[in-house]
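Below, each structure is written out as structure tokens.
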Structure I
Amino acid sequence: MSESDSYHRKALNPSGVVSPSEPFSQAVVTSGGKTLYIAGQLAVDEQGVTVGSDIASQAEQVFKNLETVLEGCGGSFSNVVKFTTFLVNASDVEGFCEKRRELFAKFFPNGDFPVNTMVVVEQLPKGEWLVEIEAFATLPE
């Protein structure tokens, strides 16, 4: 049995709710896999040094870290079911979304986007951090 026979992931945008204008889906259904929970990733390199001082460069580093964790656990962005995004500044929403659209065009070329919840928070543990993203993925058994 191949991986595709035992593992399925499908993004859904049912009628009756708004069709997302940003790269995310209203729901994702999976079957035949195991769940991977990825801790919130920040804009830090492997040594823990903050990368970037603007939302675009920090978002890029966060997604790089997510990709590293996914690959290290035997997955890829195609396995992601849900992101939760925490932004410190509401004024960064558009800049973050712009960077996300750019990156998601590479990560999800078929437009099969994961679910995303975005929250604006007062602060993250270090004042220099502008974005944190956690992820849930379903990996093949």
Structure II
Amino acid sequence: MMSRYLGVVANLAPPQVAVFSACGGATDYALLRYSLASALMGDGYFAYNGNGSYSSASWYDEFNVSLGAALQPAVTAAWQNGVYRRDFQNGIVLVNPRGNGTQTVTLGGTFHKILGTQDPATNNGQAVTSVTLNAADGIVLTR
């Protein structure tokens, strides 16, 4: 997906802004994180609908995080172990592409998982210096 997303953006006329959207189950939090984290690797817009259609909008814990401005341009290559990373003023976003297997990455500092209510196994507010991501998953971490 990352190569397709980056390929599409590369072929757009300036300002090269894409709309990245996904549609899945209401409790498919891994798909939501994977899609959102992938979109955040670039400068596009994001939409996710968890009710199986685009007739209404769903809200997820990750949408409450204020990452601030990106600290680097859109990501064009994997960062560590095939995992993509983009840094923002108030946190970082990681995405592990489909087919990359489960990967553990060292973050180079302490970050915090968001404190959410929908997927408390993942979004538990824990301080972390490394994270393990399944393939086709992502995560939003705060500073």
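Computed from the coordinates by the stated procedures, all read-outs in this text should not be read as laboratory data. Remember, predicted model here, so these are calculated numbers, not experimental data. Cβ atoms are built from the backbone, for glycine too; each structure is taken alone.
Quick check: 38 is what I get for relative contact order in percent (Cα under 8 Å, 6 or more apart), calculated from one of I, II. Which structure matches? Working shown, then result.
Values: I: 38; II: 23.
Among I, II, the structure yielding 38 for relative contact order in percent (Cα under 8 Å, 6 or more apart) is I.
Tell me which of I, II gives 26, 19, 12 when you compute semi-axes √(5λ) of the Cα gyration tensor in Å. All intermediate terms of the calculation are to be shown ahead of the outcome.
Working: I: 26, 19, 12; II: 21, 19, 15.
Attributed to the structure labelled I.
Identify which of structures I, II gives the largest calculated value of distance in nm of label points 7 Å out along Cα→Cβ at positions 7 and 79.
Top value of distance in nm of label points 7 Å out along Cα→Cβ at positions 7 and 79, among I, II, belongs to structure II.
Starting from the value -8000: which structure in I, II was helix-only ellipticity at 222 nm (-39500 (n - 2.57) for each DSSP H run of 4 or more, over all residues; to 500) calculated from?
Values: I: -8000; II: -4500.
Matching structure: I.
Taking FRET efficiency 1/(1 + (r/R0)^6) of positions 71 and 95 (r between Cβ atoms, R0 = 30 Å, to 0.05) as the quantity of interest, name the structure among I, II where it is greatest. It would help to have the intermediate numbers written out before the result.
Values: I: 0.70; II: 0.95.
Top value of FRET efficiency 1/(1 + (r/R0)^6) of positions 71 and 95 (r between Cβ atoms, R0 = 30 Å, to 0.05) goes to structure II.
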